1. Among I, II, III, considering only Cα Rg over 2.2 N^0.38 Å, which has the greatest calculated value?
2. A value of -22500 was computed for helix-only ellipticity at 222 nm (-39500 (n - 2.57) for each DSSP H run of 4 or more, over all residues; to 500); which of I, II, III is the source structure?
3. Compare distance in nm of label points 7 Å out along Cα→Cβ at positions 131 and 195 across structures I, II, III and report the one with the greatest value.
Structure I
Amino acid sequence: MFLIVVDGRHLPKSVPGPPVMNFIQRVRRKVFRPRETIEGYENPELVETIFRKTINYKPAGDWPLVAGLRTVLDFGGGAGRHYKLACQLSPDIRWAVVETPAMVRRAKELATDQLMFFVQIGKAADWLGSVDLIYSNGAIQYVPDAFKTIRDLCAVGAETMVWHRVPISDGEPRREVQTSYLSDNGPGQSLALKEKLVTYERQWISEQGFVQAHEGYRIVERGPDAGEQGTQQFKFSSC
């Protein structure tokens with residue numbers, strides 16, 4: 001939401017990357033391009049699509065990153081897609097998702113004693129208590145102020161921070177309008193009866209600014225992220 005190596009040690013195999021389409025699907029998209037467009041991650045139709053796809057999503061696989069962890073703050077984790085795999089591997093794990101107000105309102109019916117949804121980073125951290133891991137997959141580029149958000153996340157004091165699918169700019173930050181298909185948003189198979197386009201603004205983040213915003217942390221791993229062309233993955237540990 002703030003929704004999409006892919007290193008096997010970090011990223012569960014069941015977390016979907018870009019959808020794989022067959023030849024017929026690709027042709028249909030070129031010939032029958034949707035006429036309707038919806039805008040922004042707060043759009044109710046987009047939120048509902050992600051919510052319902054998450055409910056039907058049945059992940060499988062391994063995710064060593066979460067093995068043995070007690071608490072995770074998932075920044076931009078939608079309706080809890082990552083938790084659905086994590087709790088299979090670590091049944092006692094407690095998981096706090098930080099999301100847009102619209103997604104939090106919709107996803108709150110999925111909340112349990114171990115999974116909760118928050119708009120504010122501070123409230124998510126307070127609920128968790130100590131935080132073992134901050135995890136974010138393809139989210140930081142959609143917030144209004146990426147560097148402030150990173151500093152707020154660093155202030156939580158987690159031992160480890162892992163980022164996937166971060167668009168890193170070669171120079172100055174730049175913004176662009178990104179377009180996707182409605183059915184491509186959210187995990188698993190499409191439930192959309194009518195295809196639409198979705199537009200939202202995203203930022204390419206300067207490498208220097210991204211790294212410097214992690215006050216009190218050092219990079220221990222980084223590299224290209226195969227989950228999305230042109231993006232990077234990072235792992236930070238507290239100093």
Structure II
Amino acid sequence: MSNYEEIHKKTTSTNPRERKEAAKQLCITFAILPDQEQAWEDLHRLIQDENSEVRTTIAYNIAYAFPNVTDKKQAWEDLHRLVQDKDPEVRINATKSLAEIKDSRIVEPLIKALNDKDKYVRELAANALLKIKESRVVEPLTQALKENNNTYVRGLAALTLGEIKDSIVIEPLTQALKNDKDKIVRICAIIALANIGTPKATEPLTQALKDDDHNIRLFALYSTNKIIQQKK
């Protein structure tokens with residue numbers, strides 16, 4: 001019996017530990033398996049496994065297999081399924097894997113994950129989106145900056161908007177600087193506006209020099225001085 005036949009046999013085992021082991025082996029060795037179509041069918045079935053540890057194992061390792069899957073439509077549907085799984089550990093690991101996949105289609109599930117009920121999932125999604133400087137993330141990140149109840153997510157949303165440097169993000173960043181209840185988010189908004197560096201983005205920084213909070217004034221001063229130095 002070949003190694004793959006042994007793995008395939010384990011995928012239908014009544015023992016969840018064997019199915020978990022098979023799931024890991026399928027993901028990690030997928031690129032060199034002789035029958036990748038059958039291997040994906042096995043993974044597809046295990047993604048719907050009743051045992052959460054089996055699903056978690058796939059969620060953690062699926063990025064290894066993903067580039068070599070031929071049925072990308074089904075693969076994306078399965079990945080979406082994992083990101084929305086009822087078990088938080090599955091969602092956490094699926095979100096981590098999303099961040100490893102080099103494909104623009106990761107944006108949509110990451111945006112949805114910003115509203116996950118699990119704090120860690122939201123933070124992972126925000127971290128992943130920070131690396132994606134595309135205009136289509138502006139709207140969901142702006143919404144996250146305004147409405148997300150996680151300080152970390154709002155702060156990362158502000159920093160990401162500052163990296164995109166689109167004039168449309170200046171207003172929501174200005175509002176965050178003025179009105180956010182958390183000092184860290186306000187400081188992130190200052191950093192983002194300074195990174196944009198246009199005259200319109202500098203205006204709220206000048207106003208922040210008169211803020212009641214010493215740290216806000218300090219960051220605003222540092223940021224405006226940095227902009228001035230860069231223009232020399």
Structure III
Amino acid sequence: MLTTRGIIFRTTRFSESSLIVEVYTEAVGLCSFFMNGVYKKGSNRLPSLLQVANQIEFVSYYSESKDLHRIKEVSISKVYSRINQSLVHNAVATFILEIAKQCIKVKSKHQELYTYIEKVFIDLDEKEHLDPNFHLYFLIKFSHFFGFAPTEIASPRLNSFDLMDGVFIEFNQTNNYSVLPEYSNFISDLIQMKSIKIDIQQRRNLLQILLQYYQIHIENFKQPQSPAIFKSVFF
């Protein structure tokens with residue numbers, strides 16, 4: 001028996017009344033669980049509880065030798081006030097999940113990573129007026145957990161961020177991984193958690209640069225679908 005908290009990454013309906021949920025758990029990392037009787041007539045409690053991005057606490061019949069485990073009982077551990085109500089907050093939450101799902105592949109406990117993701121969703125939900133660069137700060141900080149975090153900052157001479165090595169270099173137009181100084185300065189400010197003022201097009205370009213950075217360093221990383229949502233509700 002396993003009792004743990006978790007964040008729902010993905011859900012798949014596999015029968016008339018049952019659901020498979022992929023959960024990033026605090027105790028054992030990323031695991032898949034199923035629960036029977038989710039879709040009962042006249043009751044919306046479990047379907048609303050088992051939504052993507054929800055933070056839950058549950059008891060399951062767990063075995064290390066199995067890939068799929070059964071949930072015995074489940075409850076909400078954090079009630080969101082904005083993520084499930086606001087299109088903007090929900091779009092950002094969807095983006096964070098898409099990134100996390102592609103990066104977290106090892107099924108093992110990582111307390112620091114779990115705590116960070118949990119905090120990101122809580123911070124997102126609590127911000128009434130969301131910083132339009134919230135997702136950009138997230139990309140920089142999240143990279144720390146996977147070994148390719150940029151740690152240096154730009155200087156007058158080292159004015160270009162190198163996407164391959166994650167360091168600042170002298171701008172070189174012949175180097176396909178050398179980012180323009182303008183955007184390298186934005187990245188440097190993000191690393192230092194400084195407030196940045198950028199227009200819509202700059203934000204889109206900067207997002208694509210950071211996603212390219214992830215593509216280089218995370219195997220089989222694909223462009224998330226959620227930035228398309230951003231164009232209509234976030235920018």
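1. Ranking I, II, III on Cα Rg over 2.2 N^0.38 Å, first place is II.
2. For helix-only ellipticity at 222 nm (-39500 (n - 2.57) for each DSSP H run of 4 or more, over all residues; to 500), the value -22500 is produced by structure II.
3. I
A short reminder: the numbers here are calculations on the coordinates, not readings from a lab. None of these values were measured; they are calculated from a predicted model. Cβ atoms are built from the backbone, for glycine too; each structure is taken alone.
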